[in-house]
1. In terms of distance in nm of label points 7 Å out along Cα→Cβ at positions 121 and 153, which of structures P, Q is highest?
2. If semi-axes √(5λ) of the Cα gyration tensor in Å, for residues 25-96 alone is calculated from each of P, Q, which structure is the one that comes out at 20, 17, 10?
3. Which structure, out of P, Q, was FRET efficiency 1/(1 + (r/R0)^6) of positions 81 and 177 (r between Cβ atoms, R0 = 41 Å, to 0.05) derived from, given a value of 1.00?
4. Can you tell which of P, Q yields 1.7 when distance in nm of label points 7 Å out along Cα→Cβ at positions 145 and 169 is derived from it?
5. In terms of relative contact order in percent (Cα under 8 Å, 6 or more apart), which of structures P, Q is highest?
6. Out of P, Q, which one gives 106 for volume of the Cα convex hull per residue in Å³ as computed from the coordinates?
7. Of the structures labelled P, Q, which one yields 16.8 when mean count of other Cβ atoms within 10 Å over residues 73-80 is computed from its coordinates?
8. Identify which of structures P, Q gives the largest calculated value of mean projected area of the Cα convex hull in nm², for residues 1-64 alone.
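Values quoted throughout were computed directly from the atomic coordinates according to the rules given, and no laboratory measurement underlies them. These figures come from a predicted structure and were not determined experimentally. Cβ atoms are built from the backbone, for glycine too; each structure is taken alone.
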Structure P
Amino acid sequence: MKRIVILASGSGTNALNIIRYFKNNGKAEVILVISNKGNAGVLEKATLENVPVMVLNKKEHFAEKKFSEFLLKQKIDLIVLAGFLLLIPEHLTKAFPNKIINIHPALLPKYGGKGMYGAKVHEAVINNKDKESGITIHYVNERYDEGGIIFQTKCEVVSADTPETLAQKIHALEYEHFPKVIEKTLLV
């Protein structure tokens, strides 16, 4: 069975969706959820699903090479970023080449980069009067949102959309596609 570690900084809705998707499918399992925030909602959600959790108390711990060494000892097949806001250090991308994926709430390369996450992305899409938005699932490298694209799908943006209504459309795409793309990536 393939082994997944999820890194998340927020409420954990995508992480919970992934945990539940793989819970009994026999192909993969989420063995650990790691957050850089001790009060992140993802920790409670994972705990309620009987998935072990870990908190990186200091940003420096994440930047240290021993974090990569720790993950290598876990014999994981894939690291999934689900709303994780820290830049992935080079030691981690080198230890897990093409084994770290992220989901972004826009059609990259538009609206990517440092500071472009969540509502900020949806506000930018609406302010620029784009007619479509969507999600991008991509490999992670040492720069925000610049790794190779694995999958994209779109949704329409209408004039009545607000950042909140666009976020709902984007979340629906994330919940539908992210676990399936993770599964396909694991089987390659």
Structure Q
Amino acid sequence: MLLSALLIFSAVLLYGLVHSILASLLFKERIQAWFGDAGSRWYRFVYNLFAVISLLPVLALPAVLPDRRLYVIPSPWVYLSIAGQLLALLALAVGLFQTGVWSFLGLRQLVDGQEKPSQMVVEGLYRYVRHPLYTAGLVFIWLVPVMTVNILCLNLGLTVYLVVGAFFEERKLKREFREAYIRYQAQTPMFIPWLI
């Protein structure tokens, strides 16, 4: 059981490290220097594709390693849990569309030929929290109706990754939007609405 936990934590840590390096401005600038316009055009799409494919083995680990059930949410509470997960998925979709789902996926860059300057979004879900996509993801993973040791380890690792990732993302956003983002940061909670 301890070996399973260590493997899961290590996999999430490795995924987070690689994902963060590939998302960094320095790496993106290198790609653009090496590949020019093609780098700008393909960067986001290839980055997302790699992120999804490399996450699949991490998500598979809890299913294939030895495990022990911790709890199962009983009926009727399980319906609330599932409803919460569905609301989290809806919030995730809404947040993606508010920031531009096609740009987020990298498809707009492929069609337009280059990445357009990003715009700071402070409306919709972003009026309540600075990282609604992360909030939705955290709600989704923690409302899972069946909790095992392996899923708990995965959720803890993903939670640390998302929180640390949000801090790194905020550094990039401050660099990009300067005072506007600092003001937004002072007025809007990071993950939990109405909690500054």
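1. Working: P: 1.5; Q: 3.5.
When distance in nm of label points 7 Å out along Cα→Cβ at positions 121 and 153 is computed for each of P, Q, structure Q gives the biggest number.
2. Details: P: 20, 17, 10; Q: 38, 19, 8.
So the calculation was done on P.
3. Details: P: 1.00; Q: 0.65.
Working through the options, I get structure P.
4. Working: P: 1.7; Q: 2.9.
Clearly, the read-out refers to P.
5. Numbers: P: 19; Q: 31.
Structure Q gives the largest value of relative contact order in percent (Cα under 8 Å, 6 or more apart) among P, Q.
6. On the way: P: 106; Q: 129.
This value belongs to structure P.
7. On the way: P: 16.8; Q: 10.8.
The structure behind it is P.
8. Numbers: P: 4.2; Q: 4.5.
Largest calculated value belongs to Q.
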